[in-house]
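Next up: some structures, all given as structure tokens.
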Structure P
Amino acid sequence: MIEVIGLTKRYGGKTAVDDLSFTVRPGHVTGFLGPNGAGKTTTLRVILGLDAPTAGAVTVDGVPFRTHRRGLHHVGALLDAQQVHGGRSAQAHLAALARSNGIGRRRVGEVLAEVGLADAGHRRIGGFSLGMKQRLGIAAALLGDPPVLMFDEPINGMDPEGVRWVRHLFRSLAAQGRTVFLSSHLMTEMEHTADHLVVIGQGRLIAAEPLRAFADRGTRQRVTVRTPQPAVLAAALTAAGASVDTAPDHLAVRGLSAEQIGALAFANAVELHELATHTTSLEEAFMEITAGHADHLAGSR
């Protein structure tokens, strides 16, 4: 479990994270969302002890991460797949990490196979594509078989097969009872992968709740209506309190359900050719809810 309690991080006079509190629990994939510059990467770095907090506290399984003597047994993390020595082979890179954390060499081969790089283990990392580097970073995160896993934009550069593989991997890790914390700007992937969301803007908490609850909170249902009598129906809908936008071939209605619209049409003897409900996507809900937080502070990360 990850607990962030009143976290504040300043760089000089600029505040990147401002009194932020949330909990990431085991058994779920928790998505970490926010506009660019919202403070996501700063928060991840503080969790891992790479940056010290200005105020507040962050713990992993009840203690600061720095107190764990061999970190890879407790937390596996991928923050930047490009930050790796290009002259080393994938196998040598993982072997060095394994030795420094008291992990047997056999585990190197196991994680390379798990991420689909078994045949590339002896190749130099400098020749890897971005997608292969992402797989290697995930292998490094899995090396110590940790209960807590953190990933920052892990599917950048991956092909569709790789994206499907990552999605399945994260959900299977959570199903094993691990804590999986995932930052991504790709809402469609988050919608297919995450169970819970932590959403921040300008370094402050906007939401910490199940994904579906967040999407429903930002959802504004729209009903498309096609009728040969648009003016008559639009007047009846407006009188009933609906918001009606008139397009050349249909009405876009908000504020009333399809059932209510159908009943009004029947009561006013209006013929209907189509009545369809459209729900906003997670991306649309995210844009709506975070709209007031997009003008982030200069210097935040």
Structure Q
Amino acid sequence: MSTAFISHADSLQHEMGSHHPECPARVQAIEDQLILSRIDAYLTYIDPPLATEQQLALVHTPEHIERVKSNSPTSGYYAIDGDTTMNPHTWQAALRSAGGAIAAVDAVMNKKASNAFSCLRPPGHHAEPHQAMGFCFFNNVAIAAKYALEHYGLERVAVIDFDVHHGNGTEAAFINEPRVLMCSYFQHPFYPYSEPRTDLPNMVNVPLPAYTSGPAVREVVELGWMPRLREFKPQFIFISAGFDAHREDDMGQMGLVEADYAWITRQLMTVANETAEGRIVSCLEGGYNLSALARSVVAHLKELADL
């Protein structure tokens, strides 16, 4: 089996203004780098469906879903907040992004792929059950994790978040959910200026100061995440794959490089192979320096695809 790569043209239709960092060029840069690195031929491409409102409701309140839907503009833009804006294509792109994460679960669970990377936008890990924020409308990874639990009857899944920003939406979705273990690191204090929960048995959230570099992050993974993951024995691993902790990305102030993302991916694959039959679904989150983003995604995919 190969690694599934999930993409769709809807991701290019959603945009939030000509100078917004969360832009269609992010996906285009990744796809160009796949060709340049010559790994595109080793991937299985999947065209995802739209998520249903019932699937969104696995994580989000009916009021939130209706609010996003009803505010979809017929022209121009509608601002959810200062960072998060809808255009006429955003609603469908958001459904497609959540649908891609669900399609990734189906592909892996039905053994059509060993693992999967969903290269869709808008991203999701800031979206809380009751609100959109931080470029995110629906929490794709949280929806996919809940779908795996409910639709396939899994008992334990892990959600890993290595974005430079705290995955507040994912944390909010799974607080005190014993079937989910969340492991993350992130720059702190930093957007979204939330106070991460470090006191809960199913949360391994590790705040890190600005200018933290790869060796310190690897220590967090090795000494913090890995023992808890092995103790938890997840049957599926989900990754909120944000690459904005790269040292070339001005959105954050951390110092990772491609080799660090490859190393983290290898560690997660080791656990997945031990306890989850290798099952991993990774979803694109942040990453705003186009070159660093594209190179990091390729490093991540090379490990997933064992290339």
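Given 7, 31, 40, 20, 2, 0 as the derived value for P(r) over Cα pairs in 10 Å bins from 0, in percent, which of the supplied structures P, Q does it correspond to? Going label by label, the one that fits is Q. Each of the structures P, Q was assessed by FRET efficiency 1/(1 + (r/R0)^6) of positions 127 and 271 (r between Cβ atoms, R0 = 25 Å, to 0.05); the largest value belongs to Q.
Structures compared: P, Q; top value of relative contact order in percent (Cα under 8 Å, 6 or more apart), i.e. the largest, recorded for P. For the read-out semi-axes √(5λ) of the Cα gyration tensor in Å, for residues 47-94 alone, a value of 26, 14, 8 was computed from one structure; give its label from P, Q. So the calculation was done on P. Structures P, Q were compared on FRET efficiency 1/(1 + (r/R0)^6) of positions 15 and 119 (r between Cβ atoms, R0 = 41 Å, to 0.05), and the highest value belongs to Q.
Here Rg and Dmax of the Cα atoms in Å, for residues 103-190 alone was derived from just one of the structures P, Q, and that gives 13.2, 41; the source is Q.
Taken together, the values in this text are just the output of simple stated rules run on the coordinates, not laboratory data. For clarity, every value in this text was computed on a predicted model and none was experimentally measured. Cβ atoms are built from the backbone, for glycine too; each structure is taken alone.
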